[in-house]
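For reference, the structures are reproduced in the following blocks.
Computed from the coordinates by the stated procedures, all read-outs in this text should not be read as laboratory data. Note that the structure is predicted; figures quoted are calculated from it, not measured. Cβ atoms are built from the backbone, for glycine too; each structure is taken alone.
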Structure I
Amino acid sequence: MEAEKYVPPIAGRLGKLRLDFGENTVGPSPKVVKALRGLTAEVVAAYPESRRLAEKVAAYCKVRPENVLLFNGSDEAIDKIFDAIRRPRGEVVLPVPTYSPFELYAKLAGLKVREVLLDDDAGFSFPLKRVLGAVNARTAAIVVCSPNNPTGTTVTRKQVERLLRRAPNALVLVDEAYIEFGGETLVPMLRKYGNLLVLRTLSKAFGLAGLRMGYALAQAPVIERLAAAARPYPVSGAGLRAGLAALGDLAYMRAYVREVGKSRAWLRKALKRLGVEARFGKANAFILRLGSQVKFVVRKLRERGVLVRDRSGYPLLAGCCRVTIGTRKQMKRFVRELKGVLAEPVLVFDIDGVLVDVRKSYREAIRLTVERLTGKKASAGEIQALKNEGGYNSDWELSRELAKRKGKKAELATVKRVFQGFYLGKNFGGLIANEKLLADKEGLKRLAERYRLAVFTGRPRAEAEFALQRFGVRDLFAEVVCMEDVPPGKAKPGPWGLKEVLRRLGPTSGTRQTTSRRPGGRA
């Protein structure tokens, strides 16, 4: 069993513009704060009685109290649900990308996860046919997050009804954590389908994330089964009071939801004018596609007091971050700070001989390659003399030419294979391991505070990324343009790659390029 650990919010978030975890950005109703301030010693000392809150939730969702089960946040609900439905060789069908604890808790319960990719279109559409195709006799649950986290994808009642009928012996778990912000609720279908469970929370639209308030809605037999494994006191006394107050002020919540909707419409136009790609769904967040500069932008926004979430490790979301939508005033600040980050001057570096010392890697690989192909010695002077002639920016081409001058004609593919064998070795354990960082790491960090740093290198991408990651400087560079990015005939010393860096980075207020002054590499 392998379950990837969920990474919770990083420290130091309070006091910043929190657009990274889908939270309510203005806080709960003032009635919630008043209720919390009214806590007495007796309430704190007594075990909490949750029936009143369950009844309030039932009234809000238009179901009976026996259809409601409270949890200490929806995360606990997910954990308990998967634990309750575990079966030998059981499987969970999970459309991805989605909220990562679904996979985590399913695997912890011993269930196999069958992932199904969302459609890679403008709206990350729900892949109904492929989800239906993933269902089999071992399916214990089908998970649907609507609106989905992080994409905002929604499903319709007709789509979910297809799932319910396709898998009558499996639980169809619909997470509606963001339903107040948009989408079609599935709660009315509970009367008809006994294998449907709807999961909700007071953390998002109601602003109670800090008090951990979640609940499940299902037919009574399902609720009874879950209750047998649930905690006897799922919600704290403070949480109960806050929940009652929040549900007692629906006008406040709905006003906030309307404000988020207006901000969403404004953001579409503002980001389009800025020239960045954004994908919106029905949740209180959107996907911002930034390419390889995503980590840089996330870091720089944090330095400016704005928190957004890097989601580039998720399927379909390479180069993307997720941004929570708040009030119009907050979104204007976000766009202003993003524009400032994207307009910072650009400083472009080469890798070989500038960031990394390659004298004992690339140069040595050339020498060994020529000697392997010709059986004759190749000196450092010969290699440098050939480089000085110009026209051999590729070390593969240079090795081939030097071997030719020593009497051995070889195909480029052969030269490349021999060279890479020396240079990369097995699992990057070859001569590449001899490389050292030339640049001062702290100096690079200081430069990154003033400029957008980028790389334009003749290295293949895998080798460039390996070097930058190995020396712990990759996150300092907003963009990396490599060998594969440059069309034939456009390689160094031509300016095409530098122009490509600037094109990818978008609007700039100035550019400087740092190139190699040392021997080495494919620069």
Structure II
Amino acid sequence: MLTAFTAMRQRVLALLGAISMYRLVLFSLLSLAVIALILSFSGLISPQPLALIASFAVLAVAISAVDAVTQRLLHLPWRIESSLVTSLILLFVLQPGLEPAQLGGLALAGALAAASKYVIAWRGRHILNPAALGAAVVTIAGLGTFSAWWVGTPMLTIPVAVLGLIVLWRTEKVRIVLVFLVVAIAVSVIRQSALAQQNGLDVDVLQSLSFAVLQSPFLFLGAFMLSEPLTLPPRRWQQFSVAALVGVLAGWPIMIGGLFTLGQERALLIGNLLAFAFALRGSVRLTLERRDFITPTVQELTFRAKGKLAFLPGQYLELDVPHRRPDARGTRREFSIVSAPGDLPTLRIAYKNGDQKHPSSYKRALAAAEPGATLAVTGTWGDFLLPRGDIPVLMVAAGIGVTPFVSQLRQLQLAGQHRDVVLVYVVSDPAELAFREELAATDARVVVFSREEPAALPSHWTWAQGARLDAGTLEQYVPDIASRHAFISGPPRLIADLAPALQKAHGLTTDAFAGY
């Protein structure tokens, strides 16, 4: 059952990975805005159609103007997707209107949100959610508009849930937001019950539950704001902690000085501060020292870290490569770290050239980077980590997916630790066997699945005789698979194809590369 779900999840991720994260979020929010406008014309939700249109226009102009001016001053590329995403989020959070004071408040909220991306930031990382900050300031100060969260209405529950799930599936944050929703809804039900008892009213748990799910902004807050990658901490347990904290504060708003409550966007801002505390050490700058072709299609980049960088073997980093006229996929990409923590301050990543006829603007900019160029790492993330103890491990790598395993095996070697590891390495061609020397220097047993036999394999390496990797061949070459925790790394579609072969493993952890 678990393996089947993993295969299905990776197939969906492979499909969604063809769209950049910003564009997917933008399309989802635009779809939600169109649905809301139709419902408004039908009189099924409270904001009037003209107010929705005017409010969005003001927000889009204000945010785009601040973004364009600031990014020009900072010599950064203007990303219209980011401006429109922030505009749409604020449209659903703030009260739309047509009065000059209301439109002025919306413009101010948008300008503050856009400015916060550059002013309240740390080495390319947002400290606070921009939309939440803009909404909180104008609400607390009473500047023409306020946080109405009108998106929390029964008529929009299903559209928000469906579109939000698409975004969360792409960002692999479903479990994080589920924790937030469970906590927020449970706390909200408890709060409503406590208030009912306090006022001598009957407690209706089902009604309280219905209100928390259908008439609160929890779904929207979780799917489109809490899940923002640049305001989340690097480790999953840290993300769960932030989600739980925001859930408690959103579910039971705390009154401050009798003036305003710590609810919704203010709850998210407090969660952002906790996330920033977790991730404070994650952002550094890297100086490119060397690039090498380690296979006909794979390049390795060697950097020297400027500042203190902390990561664990198997984690990945997000590398920012600013360039002129970036395409829809933006200026950031995620790369598994090839080197081990013990190699610092030297750090290595590797990537496949991909489509050479129509490369992305990011790939062109990265290919043009010369030794001496300085690039920013916005953070290190991931829980693709070896289990503690002496549990035997099976590593399954598809092509360039071997990179996190190189880091893990090299760190074991540097630390002088022995571990029972079998690496199943799947490549289309023997020439694509990357990091042969480094892997051969470890004591891991390697089984190579390729159509043709590789030349001069090390003594502890085995060629699978051109067989296709499936459940039968996997058990043939790894007969003790039931005792091993399996890790599989590679493109989502390949992970989906290979996952059924790992159904007998002691456990399964996957690492997918979507959206390169």
Exercise. 237 is what came out when volume of the Cα convex hull per residue in Å³, for residues 117-412 alone was calculated for one structure; which of I, II is it?
Worked result: I
Problem set entry | For semi-axes √(5λ) of the Cα gyration tensor in Å computed as 44, 27, 20, the structure of I, II it came from | II
For this session: Can you spot which of I, II the value 6.3 was calculated from, given it is distance in nm of label points 7 Å out along Cα→Cβ at positions 229 and 373?
Result: I
Exercise. Ranked by mean count of other Cβ atoms within 10 Å over residues 149-156, which of I, II sits at the highest value?
Worked result: I
Exercise. From which structure (I, II) was helix-only ellipticity at 222 nm (-39500 (n - 2.57) for each DSSP H run of 4 or more, over all residues; to 500) calculated, if the value obtained is -14500?
Worked result: II
Seminar exercise, completed: The value 5.2 for distance in nm of label points 7 Å out along Cα→Cβ at positions 317 and 389, derived from one of I, II, belongs to structure I
